[in-house]
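Here, each number is a calculation from the coordinates, and none is a lab measurement. Since the model is a prediction, treat every value here as computed from it, not as a measurement. Cβ atoms are built from the backbone, for glycine too; each structure is taken alone.
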Structure 1
Amino acid sequence: MTRKSPLDDPRNAAFAWARYRRIMRFMFLLTVAIVTIALALLYKFGDEEVSIHFYIAAALGIGFTMLLTSALMGLVFLSSGSGHDESIEDPFRKED
């Protein structure tokens, strides 16, 4: 029989999702800062004949990669920190 997840409790779920949103806000601000620094460095040390499309692609590539990585890692933290991982039924676990 499947055990009940701690995320089924609305109070625990609200706390876990609030923490996830806080992590994502921080990572969004960090991503904006990193993209700004990267574009400034590319502009300063880059070739003068580079198209604006290069800067757009670099900003989107860095930004999308950082946000996707932080979203997935945040979900791992949410699942592990809330106890949701322990609520699954593991058919390979040996009961003593």
Structure 2
Amino acid sequence: MGYYTLLIPLGVLALLALVLRWASSLDTDKAHRKDYGLLREVAKVPSSTAARVVETQLRQAGVSATTVPAEDGDGLRILVFPSDEAVAIDVLLTNPS
């Protein structure tokens, strides 16, 4: 009976270690990404000042835009709806700032 009282907790710990190892090998990168639904990235800029310039250009063209932090933490992403994506890209390519 003495061995069983030691083996059962060790078995539970081993099972827990296997489950934790399996869980840590999963693609957790997806879990940390923010999902912005249908929005599409049309530009990535280094600063909030640059983001305001891009948003102003898009607003003047009738395109609504949203600015969010970049996933890598370096800069900001400008997002638009898919229906506005082609217009937004055209505006940004013809009016570079």
Quiz prompt | Of the structures 1, 2, the one that 56 was derived from, the read-out being relative contact order in percent (Cα under 8 Å, 6 or more apart) | solution = 1
Exercise. For mean count of other Cβ atoms within 10 Å over residues 4-11, find whichever of 1, 2 sits highest and give me its label.
Key: 1
Exercise. For the read-out Rg and Dmax of the Cα atoms in Å, a value of 24.3, 81 was computed from one structure; give its label from 1, 2.
Key: 2
Quiz prompt | Structure (1, 2) behind the derived value 13.6 of Kirkwood radius over Cα pairs in Å, for residues 20-75 alone | solution = 2
Self-check item: helix-only ellipticity at 222 nm (-39500 (n - 2.57) for each DSSP H run of 4 or more, over all residues; to 500) derived as -17500 - corresponding label from 1, 2
Solution: 2
